[in-house]
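Just so you know, all these numbers are worked out from the coordinates, no wet-lab data involved. Predicted model only: the values in this text are computed from it and were never measured. Cβ atoms are built from the backbone, for glycine too; each structure is taken alone.
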Structure 1
Amino acid sequence: MELHVVIEGDKDLTGQLYRQLRESIESGRLAAGTQLPPTRLLAEHLGLSRKTVAEAYAQLTYDNLLVGKVGVGTFVNAHSARQQHKQQPTELASARVLEHWRGISRALQHPALGVRLRYSFIGGATSPSHFPQDEWRRCVQYALRQSAQARGLYSQAEGLPALREAIARHATFSRGLRCSADDVVVCNGAQQALDLISRVLLEPGCCVAVEEPGYPPAYQLFASQGARVVGVPVDAEGLRVDAIPDDARLIYVTPSHQFPLGMPMSAARRQALLDRALELGAIVIEDDYDCEFRYEGRPNDTLHSLDRHGLVAYVGTFSKTLLPELRLGYAVLPPALLQAVGAARQLTDWHTSTLIQWALARFLQEGHLLKHIRRCHTIYASRRERLLQRFAGDLAPWFELVPAVAGFHLAVLARRPLNIPQLVELARKVDLDLLGLTPFFQQPPTRDGLLIGYGAIETLDIDPALDRLRDLLQTLAPLP
């Protein structure tokens, strides 16, 4: 891209160029250290004489805004003055809508790069050190070769056929789904899958039933599309089907590992939910976000595998098994939704990067994902066991564990009055990252407690981290 300068007419050409370059430097649009084009190239680009450009450069150098380096080129001086020119705010016709979006909570957003605390029980994150870099690198190299043979056209909105086929095989093998490649839509993470499904089903005022407590990005997404989001309480068996509103058009659940509390939905409750959805003509979104990691008992059937009426949209993600940064997820959709979601996907962003799709397809085909899951399962099982021991031991006077057999987070409920926000704030001062349960409730009453994610914390760090938590609890709520 050439340097953006606009020359008008044929008068004061040196002055025009000088003033525009000076304004660009002082406003910061030309950052300190930026190399300017050689005088000959800029003169050709602007249709000026080389002498005109050289004179403008000389004046800026005299003003200490440019600096020449012999044999290298001309650069913006690192010590040049920079002024901030901010646009004046204007009252917009869409101010009310913008205010609504600014007010949406981003409490579950992961910390920015470089600001992570030493000990972190953050949920939904994995340990990058366990990611199979060598295998993934070879798959990316394969993807580059495939991309080099491409015709330079947009790909299918639903995803590359090779990846859809690999995902269908993975889902049928590991989760017992009844699906083929034609049922799969590749997405940029599970969140986009939720967006696409709700986009084609909801109109302003439609009722969506979600778990209470539940996953905030899901119900915030539904609300942003104008839906009336109703929290349905959960108990030891999962979502209370009898409390689903009669006008629910969409039902969002996490039956394998309820988010955030962790209990699985019982078999009887699963069948009751499907019966209720059939009665209402509602679509059920089954978010199976971390189902690959199971530690006790036999696996439960997915809602999708029990569905005989095309009412379940199954949503999966590779963010929990690989890395969140890859932004790879998928939806296995009933026939009624496939064409509509494909059209919505094309309007939204057309398709996921084909380079990443080719790499993941190869990764799945060669069995690397299943090997990686087995390795991580052993690691997570060890971390989980240590957490169970500590919360059944010296931390038991303050917290009670909610039984959970899958995933890589646990929920703990306060046994006695605790100021959880104060505990979280004090923990940050001792390099400990904690997350309370309050953000997962839409409305009071909430339950005091913590979400303890163990995907990102190293096993050897668990005891030192929990020692700090225990010390803080002894200060905030001393034992009698």
Structure 2
Amino acid sequence: MDIISTLISRRQQLISALGQHLSISLIALVIAILIAMPLAFWAARHSKAAGVLLQIAGILQTIPSLALLGLLIPLVGIGTTPAVIALVIYALLPIFQNTYLGITGIDPALEEAADAFGMSRWRKLRKVELPIAAPTIIGGIRTALVLIIGTATLAALIGAGGLGSFILLGIDRNNTALIVIGAVFSALLAIILSALISWLAKRRWQWTAGLLAVLVLGVGTTQVLARVNQPETVTIAGKLGSEPDVLINMYKQLIEQDEPNIHVQLKSNFGKTTFLFNALKSGSVDIYPEFTGTVLETLVKQRTATTGHLSAAQTYTTAKKDLAQQFQMTYLRPMRYQNTYGVAVKKTFAAQHQLTTISDLRQISGQLSGGFTLEFIDRPDGYQGLKKVYGLHFPTHSFEPALRYTAINNNKVNVVDVYSTDSEIVQYKLQTLTDDKHLFPPYQGAPLMRTKFAQDHPGIVRSLNKLAGKITDEQMQQMNYAVNVRNESPAKVARQYLQQHGLLKGSD
């Protein structure tokens, strides 16, 4: 019943995600066909080159998808373009290999007969080779299509949308219904399109080519028409989690209220800090909320000062100055609340071992098992800092943000990293240990944008500065709780806060 109710309530979002997924997949498939098939036809007559091309295609397919996306973002930005490029790379091998095998597997006697009739190379390909090799070629195209549709779920990590957005959101919110919807519809899409190609291939191979061309042209035309006469679009992205989702919805609502000629496009649950920062530098994203401590610890060049001993005001001032000097970026004034990193254990575990500070963990380090996000494990103000500053060494397991809470709740681990405003601290009865050696610097959220964008859009700067000094720790924790536990939409939660505090006109 939960799946059905979620399906009904999110039907418009599902239709949009299906369209995005289909668009990305078909465009990638057609481009892969246009690259792989001509290469295979050429390689069929150059056997030495064929082996090299097969090896290159095989090597490309072994590159991990997340690594490939990470490499593409600095080059081509975020969204559809890097997603399509990555999917094309993965689709090349099955199409090239099957086309090559189909052409080279033709009986030499038939080739000789075609030559005896005086057929040109193009006529022989069209009249003899393609019809005979078609079943093998279509098999490669079907394999590539299924591979593309499955891999395209990762496109949501870089703001390209698709059914992966349901899966990522489900993991983040610990919502099984969303995960099932994303996975099932992705599988159904692969099955339906694969069956359709197979059915058409039994008629004539030209039908399959024609259908793909019509679908791609239709998708492309729809996207072009959707952009006609649209107002200026500003893209705002947020990291994984309910809190960034709430913040970017506040940004959107404030901007669209004050600047009616601007359309705000949101890229929620975008991914890791480095993905977002590279997207901002490349211009694929215009604004995203970043935390002062993250700027100093991760984004700007390494500093000699210990940021954990700076005040909140000093941390922001330093971060703002470094961003302007090193990256020509503008960092607006921060909000009031502190969403600093923390280390937490179950309250029952803390009581059993008399734990109140992070230093107390050293007494039981042999009993500890950590569940941390990948980012926390690698950060100098994360697990690396716990080892250096606190002398803590214990086994760790990496999790996506929401899954680390599931792990500690199910006693798979007994210590996790948290953000101080996480609703799960209350939900799972956790105790945040005092950072008695000041490892974690202050973390205040503020909008980050390129300086040129800020200069060109002073109205947007004024709109976002309305949030400066607003939102307490308790208010942010309650908003996270509303999204994660009560399953309210981030847009609704953001609107309620803005209206209650006189920042947004109108009422629900």
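Of note:
- Which entry (1, 2) yields the derived value 1.39 for Cα Rg over 2.2 N^0.38 Å, for residues 289-352 alone: 2
- Each of 1, 2 could give helix-only ellipticity at 222 nm (-39500 (n - 2.57) for each DSSP H run of 4 or more, over all residues; to 500), but the derived value -18500 comes from 2.
- Answer label among 1, 2 for the case where mean count of other Cβ atoms within 10 Å over residues 57-64, calculated from the coordinates, equals 13.0: 2
- Structure from which 17.9 was derived, mean count of other Cβ atoms within 10 Å over residues 49-56, options 1, 2: 1
- Looking across 1, 2, the calculation of distance in nm of label points 7 Å out along Cα→Cβ at positions 273 and 449 that yields 2.3 traces back to 2.
- Distance in nm of label points 7 Å out along Cα→Cβ at positions 153 and 361 derived as 1.5 - corresponding label from 1, 2: 1
- When semi-axes √(5λ) of the Cα gyration tensor in Å is computed for each of 1, 2, the one that comes out at 49, 27, 22 is 2.
- Given 22.1 for mean count of other Cβ atoms within 10 Å over residues 233-240, calculated: source structure among 1, 2: 2
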